[in-house]
Every structure is written in structure tokens, then in C-alpha cells.
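Each structure below appears as C-alpha cells.
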Structure I
Amino acid sequence: MLVIPSIDLESGRSRLVSWPGAATGEGAPTDRPEVIAARFVAEGARLVHVVDFDGARAGAPANLEAVGRIAARVAVPLQVAGGLEGTEKIRLAFAAGATRVVLSLVVADRPELLAECLAVAGDWLAVGLDPRPERLAAFPWHRPVAPTLDALVGELVGRGVRRLVLSQGGSRPDAAVLASIVRAHDAEILVAGGVADLDGIRRLRDAGAAGVILGEPLLAGAIAYPAAMEAAA
């Protein structure tokens, strides 16, 4: 299972200062996303996840210059999320250096838009969704009844989506539900959020997740990247 470091971008900087050596006073803190990404790649990261917070709020990419700085600094794929729901927005992200794009759940309710985005991004497209039943039910669906997680995943996979990012917020992922989704659907399942320790990484590994996306636990030094990789192996 991949351990994917995540960097949240706001005004061209990381929203969280990274200081892996904070507990021992080693190293230096930084909010420069390209420096943070380079640190993780030096430790073995094979993919970096980047969230454009400003872009997500605005509905259009807002930190592509920072994405470009990261892409120029590291030689691993970049998976970018935030405000990319549209073909031109995806093209802009790819031009800036993104390798993959993650679209929000809104595309699940707009099949024409999803088809257009898939025509541009193909297998490099992922859809992010919150798997918690109450969050799915609260989404403003343009359909009479909110779909279940299993039905929604099946629907997206049937339309050609090959990668899903299950964003848990601060909630602990349900390993049994995750394992069921992994078994039932031909898609790469990544889990973001809700993991605070190495046991949480091991649970996702055992459930069959293809990757775990970690932000604050890695940036704050609560989980060391080499230890996370060992737990995921």
C-alpha cells in the first residue's frame, strides 16, 4: 500500500508548517510546499497529493504556480485536488505539472460533466467522496434518493472511473466497509484522513486499500514517514 504525503495549499504556501524533527528540535520548519514535497520524496514517497484549498473554495484552480514549483522540484507524480471540475481546469492543472486530478462528488451527479472530464484525464482521474452515510445523505443530490456508498462506487466505476479517494475528514475509516468496497469493485481505492497512528495504517493495508493519504500526522511529525511505509508494507 502506498503512503502518500498530502500538502494543503493556501496562498501559494502549505497551510501547515512541516517540521518532522519538532520533537527533538532537529531540522527546520517550512511552509514551502516544494521543500516539503522534496523531503518526503527523499524519504521514499512515490506520489504526492496536493489540495488547492483556495481553488476548492473558488471552484477553479488558484495555486497552480505552487503546483508548478513542486513539479519542478520532485520527479514523482503529483495528484492534485481542488476546483478542477471542468475540462479546461483539468488541462490547466496538467499544464502546471499535475499527473493526476481528483474531482469532487459533484461530478457523480452530472454524468455529462464526468464524461467530458474522463475524455481529457482518462485513468488519471479520480473522484473524491466522503463514505460516511450521513455525509452522502446530506449531499444535495439531483435525484429522488441518495445512493448508498456501494451503489455510488458501482455507478462511478461503471462510467469509467478507475480511482476513488475516500475522504474521511477526522473520522476513523471503517475497515470492514472499505474491505467490502475493495472486493466488490474494480477500482483503486485511496483513503484520506482519519488515520492518526501506525495501527490505523495497518488496518487500511489489511482491508486492501491501494494507498493512504496523510497530511497533518506526517507534517507535524506525529508519524515518521519511514515508519509509515514499514506499516503499509
Structure II
Amino acid sequence: MSKTTVKDVAMEPGSSPSPEHAAAPRPEGASRALALLLVITGAAGVLAAWVITLDKFKLLEAKVKGETFTPGCSLNPVVSCGSVMESDQASVFGFPNPILGLVTYGIVVCVGMSLLAGARFPRWYWLTFNAGTLFGTVFCAWLMFQSLYRINALCLWCCLAWVATIIMFWYVTSFNVRKGFLPAPGWLKSFFGEFTWVPPVLHIGIIGMLVLTRWWDFWTG
């Protein structure tokens, strides 16, 4: 005669889960759309970081040789990637910022590919990932301020990285709110369920307006 253990009873079909099982965090995957968005935005960030890194090396090499190198995205006094690359803010951690981007955006691509393959991650993983995108968004905001009001120049590849970071941050935040990983009122969950696209569009739109007004005379001159 076989014995029925407590564990067997808890796992039988139709039985209600024990408090321990009910409280256990459940790993969650993501929709194909979110996974693809992470792959695309991560790849855009990698591309931007890669091009800036190559141009940075060429700029340093030209300096050693006593020559002048002008990056291809230096189009005018405002859109001047070279001015941004040569600034102190371009190496705020003691090494070129795009090297950090190569690593972090690469991680985003890996997460997106894993989700496309059917991976499911626990709550702590999603929150850690969200914290990483938040750090990236705050760092990009600081770089935007420096570019607009201290360096007085824009880098197009940097702008691509900013947009990619903002989009991934808001969509990952929306996912965590809707899944209950981030505590939020019901109306906010409903809002993100229907209008996830609104916060990133407004965020990017505000940046666009700041860029437009900062050099209004140049754009309209």
C-alpha cells in the first residue's frame, strides 16, 4: 500500500495550492512583440556604440600622428560627433562611454533572443533588467543635458542610442507593471495595457522639442 505524502496531495489536479506554492514567484516569458522590440533596440544600441567606438579610435590615432580626423556624422557646427567624442563627458567612467554601451546593449539583445526562444524569467530577473534600463535612461538624460547645454553639439549615433534606451525602458516597465512585478494601481495597469506607446512617444517628443528650441536660430536661419 503506497503512502500519499503532503507534497503529492498539494500537486494533485483540482487541489488548491498551499500558501507556500501560492506565494512563490512564477517565472514569466514575454510576447513575441516585446522580445523583438528588445532585439531591435538592443541591436540599434550596439550599432551606435560600435560606430562611435571605431570613430573614437580613429580620432585618437589621428591625434597620435598629428593629423585631423572628422567623423562622417559631423555635418555642421550643431551635428558634430567629433566635438562630442572629444569632450570629457564622453569618458565619464574613465573609458569611452560606447564601450559600456557595447556590453549593456549586447545584454539586451541576448535577453530578447532568449525570450524569442521561449525563456521565462523570475520576478527578480525582470526587476533587475528594469533597473538596468532605468540606469541607462537616466544616464542618457544626463548625456542629453551635457550635449545640449554644455558641449553645445549633437551626435547622431548618440541620439539613436538615446531613443533605443528610452523605448526599451518604457516597454519593460509596462511589462513589469502589467504582470504585477511592480506594484501599481489598477488604472495604471489598464493604461499600460492599452497605451504603452504613449510614454515613450511623449518622452522622445519632449527631447525633440528641446533640441529644436535649443538651436532654433540655426534650424530656421
Structure III
Amino acid sequence: MFAVKQTKTADDFLCVNKLDAGKIDSLLRSGCPDTCREEFEQMLDEIHFDEFKSMVLRLYVCTDIYIMARNFANELGISDGRFTSLLGDADSIEEHLATVEATKKYLLIMIEQCISWRIERAKTNKCCVVTNAKRYIESNYMRDDISLESIAHEVGLSPTYFSALFKRETGQCLSNYLNMVRIDKSKQLLCCTSKMIYEIAFEVGFQDYRYFGQIFKKYTGQTPRQFQKVANVRT
């Protein structure tokens, strides 16, 4: 398939192996068009890509990213035909490897195109994005590490764009929606279990039960204990 014959050192292979596939995947799924160039170049700097004088080494890196980008495009519903018409097929990768700069330019075009496709899909499927975000929150509200960034990554948008989209489509900011879900879950536990308030706070995702109390009162007009007493009287 590729007829490149150059010598590779053990140190060179070590550098290639340090390419972080997880970061590339994250960039494709949630990167922002305004910052993707800077983020991608930083990833290449981490493996000293500018020192890859061997075309074979550039080929290894380029092929890995090409496969990831093509698979990601397929997930978005982009056909192989559309992908290859813009970015070439696997056999044509070699044409873009003449220099380090030419390789970087080709890879960046590929990354930017995938991000553009992702945003294009999201814009035409806004309701689905919000629905998926709500479904993710419903399943993960109890995690203390759930955040705008993690939810945006889950639905394949940049945090900034997703935050604006969520507020526009629901009429409320993401943090308010997450708090409402957590408070609703805590009300169920306060009514139906004998757990301590601090246990319930932790169970619905609050690490500080005092802060939980403040948020609970903000959304219900009562402290958790007041709510629990009224609920118990009613039952």
C-alpha cells in the first residue's frame, strides 16, 4: 500500500507511541473551530512532530489520525464517498507527506472538516442534542464530576456552543436544570427513605450538605428538614 522506505530509530517509535488518541478523539467530538488549530498543534508539539524528518514516521501519525477522523465522520452519517472526495482515500495519504508543514496542514484540514460536519449535524438536530443531554443528566446527576464540559463532550459539541443551545432550547441554563434534577431526586428520597440529610445530599451529587441545603431552599422555599417534616405529616 505504501512504498516508503526509511530508517526509524527506537527513539522515533517512542515519540509516535506517545500520540494521545484520547485527546484527538476529544478534539473531534467537542473541539471548537476557533481553538482547534491551537489545541491540535499543541498535541503535535507533545510528540515533537516538527522533528519527524522521516516520512515513515509522519505516515504512522497521519494514518492513525486519518482512520480516527474517517470513523468519526461515519458516526456522523458522512459517507465514505463524501469523506474521500474532500480528504482523499487511504492510498492518497502519502501525497500530503512531502514536508512536516504539508503534513500538519493536511491533518488540520481533516480535523477542522470533521468538527464542521459535527456542528452541521447538531444544528440540524437540536432537539435530539438536548434530549440526549437530558438523558445523560438523568443517568449521571449523582456524579460529582458531571459538568458542562462532560455533558457537551457526550453530545459532541463545544461547551460554549452547547451551553447557548441548551438555554435557547429549554429556556434555562444547564446548571439550573442539573440542580432541579438533583433536588427532585432528593425530594423523593426525603419522602420515601429514612436516610440522613447529608447522605441524601451525597447521593444526589452534592459533596457539601450545607450547600445542598442552600440550593434546596432556593428551589423549594424550604430547608430539607422542613420539607421532610411536612412530607411525613402528609403521609
Item to complete: Of the structures I, II, III, report the one carrying the highest value of distance in nm of label points 7 Å out along Cα→Cβ at positions 36 and 68.
Response: II
Discussion item. With mean count of other Cβ atoms within 10 Å over residues 60-67 as the yardstick, tell me which of I, II, III scores highest.
Written reply: I
Discussion item. Given a value of 22.8, 92 for Rg and Dmax of the Cα atoms in Å, calculated from one of I, II, III, which structure does it belong to?
Written reply: II
Discussion item. To test your reading of the models, identify which of I, II, III gives 27 for relative contact order in percent (Cα under 8 Å, 6 or more apart) when calculated.
Written reply: II
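Values quoted throughout were computed directly from the atomic coordinates according to the rules given, and no laboratory measurement underlies them. Values in this document were obtained by computation on a predicted structure and should not be read as measured data. Cβ atoms are built from the backbone, for glycine too; each structure is taken alone.
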